[in-house]
1. Quick check for you: by Rg/Rh (Cα atoms, Kirkwood Rh), for residues 98-209 alone, which of I, II is greatest?
2. To which of I, II does the computed value 13.4 (mean count of other Cβ atoms within 10 Å over residues 34-41) belong?
3. For mean count of other Cβ atoms within 10 Å over residues 146-153, which of I, II scores largest?
4. Given -9000 as the derived value for helix-only ellipticity at 222 nm (-39500 (n - 2.57) for each DSSP H run of 4 or more, over all residues; to 500), which of the supplied structures I, II does it correspond to?
5. Out of I, II, choose the structure whose coordinates give semi-axes √(5λ) of the Cα gyration tensor in Å equal to 28, 22, 17 when calculated.
6. Quick check: 2.6 is what I get for distance in nm of label points 7 Å out along Cα→Cβ at positions 58 and 154, calculated from one of I, II. Which structure matches?
7. For structures I, II, calculate relative contact order in percent (Cα under 8 Å, 6 or more apart) and state which one comes out highest.
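Derivation of every value follows stated rules applied to the coordinates shown; laboratory data play no part. Since we're looking at a predicted model, the values are computed, not measured. Cβ atoms are built from the backbone, for glycine too; each structure is taken alone.
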Structure I
Amino acid sequence: MNIADALSGPAKLEGIQWMLLSATTRRVLRDQLKALLPAPNMLGPCRLRHARLRPGRKLKAYYDARVRVEGTERYRVRPIVVTWRLDGKAAWRKGRDALTEMQAEALRQGVAAPFRQLTAELPEWGMHIQVSPLDAQFPQLVRLLDPRHVGDMLAAAHAASGVASDQPRPDGYAVTSIRYLPGICHVLRYDPLDAAKGGAVFAKLYTDEEGARAFRVARGVADWLAEHGESVTAVRPLAYV
């Protein structure tokens, strides 16, 4: 079995299963990820979440990689995306400059850690690996994963919402990537470090004005139900930024 056979169609389901589940391809993937970390033993299990196939073109697989926190025995989940393409080099060159710039910012802001690099390519396998928070379509993702920026952003959002709160401002937030779909969408979760100072806040990223429309509709529905819904309610979005 090879990449061309698996992607071009003749191998069908067997070929896709080989690419996603075989010991050979999993070993290759793990070797590439280990090379991006300061120490190979920092990489724990990698769980396949889902995959998307474009027959004859590419296969994209989304994983949750467990990565050990330096100096501890704890692990954190880091989303990664692996793409296999028949035209790998030509396709990846197009967005390379944007990803390189974004990677540099992530390294400066500390949100890349513990990874030393956030991309890897293995041309002989037609493989490209991309680690969160890289996404050329969402350059703001680096800032939105930076706890320092998140604190100021949420404080401003709460103030602009007009909803009074007696709770003190959280001292900081733990940031978790709930959904990492480069080029499509991202969902983030912000948890106050002190649970007594507030609940979790979820953020969904959009590339166009669809986000503003979704915000208006969701807020309108929540307000209407609050007035007329009796026992039915809806979550009221905090802000659109």
Structure II
Amino acid sequence: MADQQAALERLRELYREKNEHLGKFLEPVEPYEFYREIFPKGSFERKGHFEDRKGNGIAVTVPKGEVDKATGIALQIEGDGKAKRCTITDELDELRELQDTDFTIMSPISYFGRRRCGKNARYLYALVFDLDGVGMPQLRDTLHQMNKDILPQATFVVNSGTGLHLYYVLKEPVPMYPHNQKCLKELKYALTRQIWNKFTSTIKEPQMQGILQGFRVVGSGSKLGREYPVRA
């Protein structure tokens, strides 16, 4: 138990170091501005205006008891009725309510209906890459590779708590037709192999994630606790 607590404290100190380093090179972005950049006004249906006939964002919050304490990973997200789904309308007001949560994820996608599934997906607004095994050397090298055009320059570099989320906001949202989803998945896999390299992660094998993958909401709690929020 003492060893686990010591390891957690080291990760929390690393979290603070990452924030300090990122602040030297990148301007911090508040959660509302972050999501407004991804989802410009008019992307979603306005609250109560069903005549807009547009998709909405969907965030999923897992109660604290349903999160593995050791890993911070949700034990159950879909299907058991315990996860709380939140529909994000065009005003983005709902995102403010999600700041004070331990584990909330959201995809950069608009959906028709309540379920986060491929057949309900309407538009993709950004490609996001989850980079794990990131210490200070890996953070420095990730920024260096972006500055030298070795890696594509991310729109946002997010401190997810123990890793990085790299957001590439698209100039225009891409319709999520089945063929497009297949092509986007192949593109994301190819870029993951490029981004996840021996200089950007201590983990050898890249973690491949699908195009529908959700990511911790900026401003909500990270794996390190609610007092160590996901920061852009």
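1. I
2. Structure of origin is I.
3. For this comparison of mean count of other Cβ atoms within 10 Å over residues 146-153, the top structure is I.
4. Checking each candidate, the match is II.
5. Checking each candidate, the match is II.
6. The value was obtained from structure II.
7. Details: I: 12; II: 24.
Largest calculated value belongs to II.
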